[in-house]
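These are the structures in question, set out in turn.
What follows draws every value from the coordinates through simple rules; no lab data is involved. Source: prediction; values computed, not measured. Cβ atoms are built from the backbone, for glycine too; each structure is taken alone.
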Structure P
Amino acid sequence: MNDALYTFESVHQQDGITLLLATLIALAALGGMVFILRKPGEYAQRNYRLLGAMLLFFVFLIAVSTAFFSNLFMNKMGPVTLYETSMETPYGTVVYTDIRNAYIHVDKQPSMVNPMVTRKSTKMLIIEEKDGNTHALPEENYPIEEVLSRMKSLIIKE
């Protein structure tokens with residue numbers, strides 16, 4: 001492929017902190033559980049030790065799951081690279097001539113109490129291909145206005 005004209009990296013520093021914190025909590029919970037189970041004690045305290053070990057095991061499971069899904073999300077959000085005739089997103093490569101539509105969509109979540117009030121809204125860059133594939137890039141992870149303007153300028157050059 002040609003040289004990349006523009007590259008937009010995903011912004012996910014918060015997920016890196018979450019991954020590190022969840023991993024540390026998982027290791028601490030696992031260590032505490034092993035320590036409690038190996039610690040000799042009286043028979044009267046046995047039920048309390050097992051209860052403590054069980055609670056630490058649940059903390060371990062939750063922390064490992066959080067770390068796993070944070071890592072999965074970080075790996076899924078790759079860079080968006082614009083070339084002269086195509087672009088590469090985390091969902092695959094798109095040739096500019098295969099793009100049917102590219103627009104910014106605002107996803108609004110209505111309030112459960114009053115549906116006319118918007119509780120939260122998220123902007124996404126939607127790139128639709130002619131064969132039906134869709135690439136959705138959220139505003140939280142990419143500078144979508146800049147990606148769209150650079151992409152349009154490259155399409156117009158063709």
Structure Q
Amino acid sequence: MITFHNDIPVEQTIIFEEVYEKELQNDLDEKFELLTEAGDLAAYMKVDNRLVGEIIGCHLGNLNEKIEDCDKISNTVIYCYTTTILPPFQGNGLAKILKAYWLGLCKMRFIEMSPTKALIVGHSTSAAMKHINEKFGAKHMIEHNNWYGTSRTAWFYKLEL
């Protein structure tokens with residue numbers, strides 16, 4: 001059974017940081033700050049009561065860090081900071097389910113604030129996430145090689161809800 005949560009203690013979420021290269025990982029304090037900035041735009045997926053996925057988004061105006069490619073974008077736009085499925089659970093369609101849940105959450109929150117369409121931006125840092133984001137209508141616009149000193153390529157995208 002798949003369930004979604006937004007109240008997972010930050011200490012339990014560090015397992016998602018370990019999936020990434022050191023250059024991309026947040027420590028406990030950074031993760032706490034990110035989750036504070038995200039508010040209710042952070043969601044976690046459990047499968048049979050096991051924590052398996054995380055997605056975090058923030059209104060750009062709430063983030064304390066400068067985000068690549070976002071300097072000319074409105075502060076009300078939601079930035080998808082991370083989407084992570086733990087490696088043993090990858091390849092089963094869970095990222096697509098988590099992203100669909102989160103996009104619905106974003107649309108609901110955005111409609112509460114404004115009658116205009118919600119705009120989501122982010123960086124796909126794997127071919128799999130690039131494909132998933134495109135399935136939801138994302139348009140990838142800018143490509144970055146060696147993302148933050150890693151061997152990853154990141155594709156900046158915009159997605160209108």
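Among the shown structures P, Q, from which was the value 2.2 of distance in nm of label points 7 Å out along Cα→Cβ at positions 74 and 146 calculated? The value was obtained from structure P. Which structure, out of P, Q, was helix-only ellipticity at 222 nm (-39500 (n - 2.57) for each DSSP H run of 4 or more, over all residues; to 500) calculated from, if the result is -16000? Value -16000 for helix-only ellipticity at 222 nm (-39500 (n - 2.57) for each DSSP H run of 4 or more, over all residues; to 500) corresponds to P out of P, Q. In terms of distance in nm of label points 7 Å out along Cα→Cβ at positions 98 and 122, the structure with the greatest value among P, Q is P.
Given a value of 0.8 for distance in nm of label points 7 Å out along Cα→Cβ at positions 10 and 26, point me to the structure among P, Q it was derived from. Structure of origin is Q. Structures P, Q were compared on FRET efficiency 1/(1 + (r/R0)^6) of positions 106 and 130 (r between Cβ atoms, R0 = 25 Å, to 0.05), and the highest value belongs to Q.
Computing semi-axes √(5λ) of the Cα gyration tensor in Å, for residues 2-81 alone across structures P, Q gives 43, 8, 7 for structure P. If volume of the Cα convex hull per residue in Å³ is calculated from each of P, Q, which structure is the one that comes out at 112? The structure behind it is Q. Look at Cα Rg over 2.2 N^0.38 Å, for residues 58-137 alone for each of P, Q: the largest one is in P. Out of P, Q, which structure matches 1.0 when distance in nm of label points 7 Å out along Cα→Cβ at positions 18 and 66 is calculated? It traces back to P. Taking distance in nm of label points 7 Å out along Cα→Cβ at positions 42 and 90 as the criterion, the highest value among P, Q goes to P. Out of P, Q, which one gives 23 for relative contact order in percent (Cα under 8 Å, 6 or more apart) as computed from the coordinates? It traces back to P.
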